[in-house]
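Following this line, the structures themselves.
Bear in mind these aren't lab numbers, they're just calculated from the coordinates by the rules spelled out. Every value quoted in this text rests on a predicted model; they were computed, and no experiment measured them. Cβ atoms are built from the backbone, for glycine too; each structure is taken alone.
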Structure I
Amino acid sequence: MILKRTIQKQRIGATAGIATPIVAFACILTSIVSYPQFSWTNNALSDLGIVEGITGPLFNFGLITAGILALIFATLGLFTFMGKSSLGKVGSGFFAAATIALICIGIFNENFSPTHYIVSVAFFMLAPIGLFILTCAFYRNHQRGIAAFTVAIGAVAALAWILQFTLNYVPNVAIPETISALAISVWAILLAKIILKPKPVSQIEQNSFS
């Protein structure tokens, strides 16, 4: 019964993980299409959240919904998948905190200053930190391929911001936001597919992360 419940939780979490970027980018791209004045170089994505009409509500709805789905992925999917690994649990906790920050970005748009800035920074910092911690957990469990992919994704998500603040390669932050979010999304989808992949019962029972 416990094993069946664990498998069900992981499947629900993994499905939510796959749905997260679909919902997020569908709403973001639709918001951009609905607001022709948007500029990839001169705007932040969050600028869409205060546009009147359909643009602002749709953008904020997308972030809130995606954040909730990502939180389900982090708690039911990722956390249970990491099993007994202490590092895995810590990394999952950081990733879950990032998803809460994402929800808050949608709730507290740019009209709520400085709250919006704080939760935005929290999201783009906590997610890569969580990935780097999870990298260590995967490596310790001899999951070298997943570890290498996870650290690469974390590096891309962080590097987009490091280069922005050091080289200022674009006037505003829509591009680094998108690069970072896309990288994290690719990772979430891959991990979700791994979680959904059928595993031997003995492997699940053993909860092999240590």
Structure II
Amino acid sequence: MGEGKDILKFDSGEEIKPCTECTYLGTKIDQLGENTTEIKHKISQTRKAINAFNSIWRHKNITKNRKLYIYQTIIQSILVYGAEVWHIPTREINKILSTEMDVLRRSARKSRMERTKNERIKEIMGVKGKPDIIDIIEKKRLRWYGHVKRMQEERIPKLIMEWIPQDRRKRGCPRKTWMEGVQAAMITRNLEPDQRGNRKEWRLVSGRRRQLL
């Protein structure tokens, strides 16, 4: 995978052809090393799961708490798998939030044609003021960051996370990095770098809901 187009040949005669993307441990990896392909794939998988449970979301005799439990244990797990290492562009953040709202709207048995506002849907489902899907993703990201930072200096995950490429970047506005996303999440939760040394404390404070600026 990558820019090279040479076919790898082994002594056994087996050949491996070049590709632009592959799936490893359930994660989509493309030749550019970006998360957009993986995020779109996860959203697509989640949408299929949501549709599969549509009769449950719309059922009037199933309680809202039961629907939320199904969402949090099944649907949400599909969407946030591997999300701790994502850098999420703004456009994809909106798509992820839209996916969550789709579940809540169906569970509240409200059609889009009714033009019920998102805040009202959250009130009906009893989740207004509670962490949304982006809060949960950022919590996973912060916990992973703290876990790696507590590793010994020679550990490979820590070396990779702290590695700074020496090549000159391309012209234009630089893309926001994963680390910048971590720093932004820390700022919106009033977290200090020295807190990550204590595992229990870091797990507790990283679960705070972000404060929108």
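If relative contact order in percent (Cα under 8 Å, 6 or more apart) is computed to be 27, which of I, II is the source? Going label by label, the one that fits is I. Out of I, II, which structure matches -13500 when helix-only ellipticity at 222 nm (-39500 (n - 2.57) for each DSSP H run of 4 or more, over all residues; to 500) is calculated? Only one of I, II returns -13500 for helix-only ellipticity at 222 nm (-39500 (n - 2.57) for each DSSP H run of 4 or more, over all residues; to 500), namely II.
A value of 20.5 for mean count of other Cβ atoms within 10 Å over residues 44-51, calculated from one of I, II, originates in structure I.
If you work out mean count of other Cβ atoms within 10 Å over residues 12-19 for I, II, which one comes out largest? Could the numbers behind the result be given before it?
Numbers: I: 21.9; II: 8.9.
Top value of mean count of other Cβ atoms within 10 Å over residues 12-19 goes to structure I.
Here FRET efficiency 1/(1 + (r/R0)^6) of positions 36 and 84 (r between Cβ atoms, R0 = 30 Å, to 0.05) was derived from just one of the structures I, II, and that gives 0.05; the source is I.
Given a computed value of 1.02 for Rg/Rh (Cα atoms, Kirkwood Rh), for residues 68-163 alone, which structure among I, II does it belong to?
Numbers: I: 1.02; II: 1.10.
Comparing all candidates, it corresponds to I.
In this comparison of I, II, the computed figure 1.00 for FRET efficiency 1/(1 + (r/R0)^6) of positions 52 and 76 (r between Cβ atoms, R0 = 35 Å, to 0.05) is attributed to II.
A value of 19.4 for mean count of other Cβ atoms within 10 Å over residues 20-27, calculated from one of I, II, originates in structure I. FRET efficiency 1/(1 + (r/R0)^6) of positions 156 and 188 (r between Cβ atoms, R0 = 35 Å, to 0.05) computed as 1.00: which structure among I, II? Among I, II, the structure yielding 1.00 for FRET efficiency 1/(1 + (r/R0)^6) of positions 156 and 188 (r between Cβ atoms, R0 = 35 Å, to 0.05) is I. Of structures I, II, which gives -0.28 when log10 I(q)/I(0) by the Debye sum over Cα atoms at q = 0.08 Å⁻¹ is computed from the coordinates? Comparing all candidates, it corresponds to I.
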